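So, here's a batch of structures to check.
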Structure I
């Protein structure tokens, strides 16, 4: 049996150009432009991290349907329009085939055949079906292993496909009225009158451990009353609307909001509990780092999503020591999966091998307080916050040197446990991979930010002024040690990490931009950091590279060693703005928004790190997730950076210092939520006007009088 360990050395891949992705919660479907799911590919219908359809091919008299176009009305539904193959000797076809597909906890497909000809058309329509029940990890890495007992049963109107393994079963039931059902196909004898049409509906319903849920999309109910549509309407009513003269940027922000809406996931046991997944197609699950950073970048437009994400992560916070899953008391998870086969890859359904999610969790809770989220719900998170900081001290700082480092516990774990988690994501200037344990530059910044956040929580929620001071003093001491250990005076930048011997790993990388974001960078070094990040060595026309092109491991087509990641750039831009480097931050915003326009309004997970001296347009990375949560969140965060907006609700202060290019003015935001208030904002000729502020909140271009800048 093949074991899929977490030390996979490649990058997620296999989704080719032209693949159509439909998503709803953790369910998604990958198909060709015709609507077919082709066997032997990564395409399929995936429910609860299992591929329950590996073949779904439509044939008319044995011929495939020729695709014409795809209409994606919403991310959970789409219409595939094609035509029957022309008959021998004819140039054109008279049969239009429409496949209306709806994805949620189950799938419905309505097939409509329109006859545009003057004669009645008769043909056999066959849908070829198979289910390999491949685990998502196996599918994305290209080697699905057949396991357990596969059972096929069929009646006059239903086809049952089931796999039983390790005491569990995964199955589907396919229902279709009027079909002749065989073990691997459903066939319809179709007659369509001249200028008429024929239609049928098929349902694919999962059966998990013999439990068969109700249909998600019953044919006798309108879409507006169904759960996916209701959830979208709720999102749109809660999320601010933005208007500006530039149509391209308007489209980018609209696309970001729509994608974030589609990347929400809901707890099956509590449908009101919402969190954000990492990205489609392979990461439609709760992640620690990815979900937190997305929540931090989108708390300005939907605090409920950020709060739900924090609560979901708290629910699965580590409580024991497990070397296989790397669970430790207080640790925030790296990734959660639902598939039965997840134990082969993660050792369990929850894997904890990450160094950064735990301090980031504390930062998120503090940021929720700044934005005026429900205080009682935040107060309920305080025990989880304290357990997270206990993990930082006891397990994160394994050798007591004051820094959080990582080294996987078994050979199944991730080799690198920061955001650059590929096997070669951390290298020195010569391109060599250091030996661990590894203390990353950005993780120390996250711990600094977590201590500052805990101080604010103590002050605002517990009236504990002395406790707040102790946390701030710890942050100051960490900052001093950080400067001594990570700053490279002869280079003028921060080391990406310390290796197992506490020697600096000296490559010039984007990670130090995250240290600006957290505020740990000393003021006297910030200008050098900013200039390096925007130097030709690191900056392309589409953003900051992950690794400078002068470094030994540089490869603009690599996953983490020279590529450009939108979320990385948004974080860097926020850090630059925090330290007053407005022009630097604006250049990054301009570059990323330009790249988004080139990609049709949607930023991918990452791009290749070429610049315009090599290629005139942004070069896509072939295996990038799209939509991907923190990439979708990047334009939202960049807008906040350009507005210079940062609330500090406990101190009744809103910092607002807009630096918008002329083409984005006048800009108006309607429906921004600050606590229980709904606020409108307008920027015209560089001047901001705010209406609807909560009583007692002051607006100023200056930081909060408390002196704590938050993350802006």
Structure II
């Protein structure tokens, strides 16, 4: 029988206040939690995940089990798999920012796993999922972070469940971490170097009253326990099994040469605003964990989700650091993408500040030095810091790249200069701060918005299935349907849509910076025009792998471009292009031309242009594999004849990409395409792109 007597043996006495949570050793578990204002603390221990009532209740002795604002008790005999909650009593005084509820059971902020779901007692009190004591031992077999240079990365954004949940995935464990492992050969064949996983921190599966959520948070941007991998993605539903399975997935991805980047949500939690449930942070120290309005009753809402995590409070900052280190050193993840990261730049009053402590400390932390850190450099309250977030340690989702590339290929006027700037690495955003091109994470689509296929098939969003009367989702998509809204049986329109997809994929893969693609875009995944599918845990969001069979030629096109990018330092330079001679042939590293092959006049015309990327000098390309790359680009509605610039006529040029051609002549992966015509010209139809690569001397 479990001995729940507090052990007073000197060897087992609590001697330090860190780490927090449930700390397992061979003799039992130390339970540690922070609360400054609580006057009582209790620990509930359960025998089974379905139990409404605990088998044991341990009351913390404030004279023996409190050290400053830290409550800690050692319980001998407790083993891995033990289920528990905390319960804190204190002032329930919203006008003072305190929301203690003495009957509410609380999730440990440092819980390493959760089990079960919400339950409601006979007296109507909600019980959140139970915390699990975890044994973190795992045989990594020498696994380490891959430490790939970010400039060499090709990022693949994906949803763990949605990647394999569809029946067409053909995996044994659909919708799980193990399902991802089964699809690793596909990821390897595509050539991506990193997967960026949409949130895998614990988030609610059901509503706090135990019912099925009317609009489930499929995406997972509703964190409930930052240290715990989501139990819903585990094949084995034994409490704590998700810890093992997540580690198995990371280990297998590393063995395949693929890094793992986590999308982390430190800007808000699932506790919502003043009308939301008390699940964890509110019931322990509400005014520390959240930004409150001056009246203390209401929550500042820079996240658009009801509350805002008080990230620059020292206690919360410490928690976030512990969390990042936990995922890096316990789970071997290779980096993080910070959702609505501008909130991390706000002080405790919500003001944007220069050199915010949390942002600076993440960038400088020596234990995170091997990781990639990527900011979504805006928030829901109007902050927009693309190009200025943090220092050169921070990369950013480049929202300007997304919008400018979409607008150019749609045919908007006046976008030629913007296209050139984005192709060249967005020096306007990053060079003034001394940051390199790889600080720009280039993307055209992400989980948030249209898929690439929908971007060229719908002019308007179609979000009625979300239950919000189509009010949700962005109205500014820079999308076009080319005459038919949605699916079409007209071959001419479908061919143009496919060409536009190829145009944008080629632009993305040949731009300086770091490309990110979204899972399924390489085989025309569709959400039926839904540009905000956050609540669609169904076939709207799940990847239909039958489309991969139907669009195998497009997969080959994407795969070949990824292969080219990874082999070519010419299109992934680590320093900004200068426009002055620095190549082995004395050419400028980049030069821009009109369709006539003459120096471009930026004020003349809107659409067609040529770009010549010269192979880098031996110092930047010691293996000498770099090729000169010539792009001819036409987003207008008319055909256009392009002439080879005079400076390039001494070279032999072979066709690499022709987005207007049908497969297999749309791309020549071995760089053995036809030579440029003797007239040194190429006529492009409307909305198309060609790429020539010079033969090596």
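One of I, II was used to calculate FRET efficiency 1/(1 + (r/R0)^6) of positions 416 and 528 (r between Cβ atoms, R0 = 35 Å, to 0.05), giving 0.60; which? Here the read-out was taken from II.
Source structure of the calculated read-out (Rg and Dmax of the Cα atoms in Å, for residues 96-191 alone, 16.7, 57) within I, II: I. Given that helix-only ellipticity at 222 nm (-39500 (n - 2.57) for each DSSP H run of 4 or more, over all residues; to 500), derived from a single structure, equals -5500, which label among I, II identifies that structure? Structure II accounts for this read-out. In this comparison of I, II, the computed figure 90, 53, 50 for Cα extents along the principal axes in Å is attributed to II. Of structures I, II, the largest value of mean count of other Cβ atoms within 10 Å over residues 104-111 belongs to II.
Values in this text are rule-based calculations from the coordinates and carry no lab data. Since the structure is predicted, the reported quantities are computational estimates derived from the model, not experimental observations. Cβ atoms are built from the backbone, for glycine too; each structure is taken alone.
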